[in-house]
Structure P
């Protein structure tokens, strides 16, 4: 073969190699995860979830969103239940929501360093959904500016298997009225523990407003627990610390359908409520203690017009 022929054959091989590399690059781009994706009521989960070609569901978008990324909503719609296994933010933009009939709205089973944020979103159980947000594992969950309602379980069911944090801010959790459900449950499992901050929440017309169980340290500020058929806020300990600090809250009209229930309840050997600057009124019981629980007051609460007002187990000086 002549030198010129060898050049031609070599050039052909180079060209074929470049074509293959180019196709591989295009393929890799096609499967790349984006840091921000989009959903729309008229989207399609076959799309890349870009702003101009959005997906239709959160479940469709999450597989195309990089860890630490964000899913945003373009227009009003219901975007389906979703399971989250990595750090991510879902922002409903006050347009989008989740309809979760006969299932959980959001399940979080993420890694030990993963942080999940649910923001500006409605989660509707349609009267028979299991739980609004069910947290099993992860470093932290933030729920901000959300409405969660219509479940037979809990609006937020926080069940960490390791030590995890929950932050709830500007959230309304209502009409979750199953026999073993309610507004928020904090119930770590195994070696898990929970550190929880709740600010500006409305826990209304649920079976129970908030229950904290073994391994929980919870603070509640500037919030309302009202119209719950069972207890407004209850700390229940059997083997470990279950503590709720309640400050600047309204606890009213709870317990009417449950007999021995009411506004603020502490039960068990390490069930503790610390209360400061609250109004507790028109409940079946105002302050109630069972099985060795403690209600520790800072002496500045207004407990009035309950069927049985009750008393704290101790009062401590402010300083």
Structure Q
């Protein structure tokens, strides 16, 4: 009987231990599910707030379009949105004119052939940022539709199939500047240096001289330094569009050798009105933070969203 009572006691202790473990497991799983649900809810709320930031940007850009024939950095759309309190957190953001950057897709013409003017401009941009000029040829071959290598530095499928893992050249226009990272050996450090000055826009999208940085303006011609002083450029832009297309045309005239070359260059590649903008909104709710990038196109009226990305550009 003593032995039976001992066995019964052991069985009872085992049952209690198992019940405790099961109860603890159920409690932990329940708490985890609750936390996961709260996180998903916060993410959805943050996304909806990000959509609200898009609506704010569309409204600001529409007002700007009707108020002025130019898009410049003294206008309301160029002023960053300070932290705005929302239920459980805050939202902040800003609008950037993508046409103030060099358009990577301009390396090719509408027929897919090389655009020598844009190619030379991109080469000068790389040199201004202390990057190797070879990336111009590599990017051209990544974008153009053929399998013909550009010069000594280009690369087509023969190079990319030798990568690990192997892949092929896109041979298509890029939709994100992050595609630069697909170029063999380009690397994140080069990308961080170049990314603030480039965009991926449709072919024939002109540069807005009112919003372009001094670095980008300096690439318009070899040795062109008319607007290279970034501080002076920023000071002048507090009063409105600077430089305007006329200012740039006058400054570029000594660099254009052929008759009519300057006028054609200005008419086809320089503007003071933009269509392409990007909204970056950061929404924080509790411990959840959502960063939303939205590319907008404005065609004379309300803008519309053409691309959204989360977390990175």
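Here semi-axes √(5λ) of the Cα gyration tensor in Å was calculated and came to 53, 28, 15; which of the structures P, Q was it taken from? Label of the originating structure: Q. Among candidates P, Q, the computation of mean count of other Cβ atoms within 10 Å over residues 123-130 that gave 16.6 used structure Q. Of structures P, Q, the largest value of distance in nm of label points 7 Å out along Cα→Cβ at positions 147 and 179 belongs to P.
Calculated for structures P, Q, relative contact order in percent (Cα under 8 Å, 6 or more apart) is largest in Q.
I have 3.1 for distance in nm of label points 7 Å out along Cα→Cβ at positions 43 and 131, calculated from one of the structures P, Q. Which structure is it? It must be structure Q, since only it matches.
Thinking of P, Q, which structure, once helix-only ellipticity at 222 nm (-39500 (n - 2.57) for each DSSP H run of 4 or more, over all residues; to 500) is computed, gives back -3500? Checking each candidate, the match is P.
Figure out for me which of the structures P, Q the number 18.5 belongs to, where mean count of other Cβ atoms within 10 Å over residues 35-42 was derived from the coordinates.
Numbers: P: 18.5; Q: 12.9.
The correct label is P.
Readers should treat all values here as calculations from the given coordinates under stated rules, not as data from a laboratory. On a predicted model such as this, the values are computed, not experimentally measured, just so you know. Cβ atoms are built from the backbone, for glycine too; each structure is taken alone.
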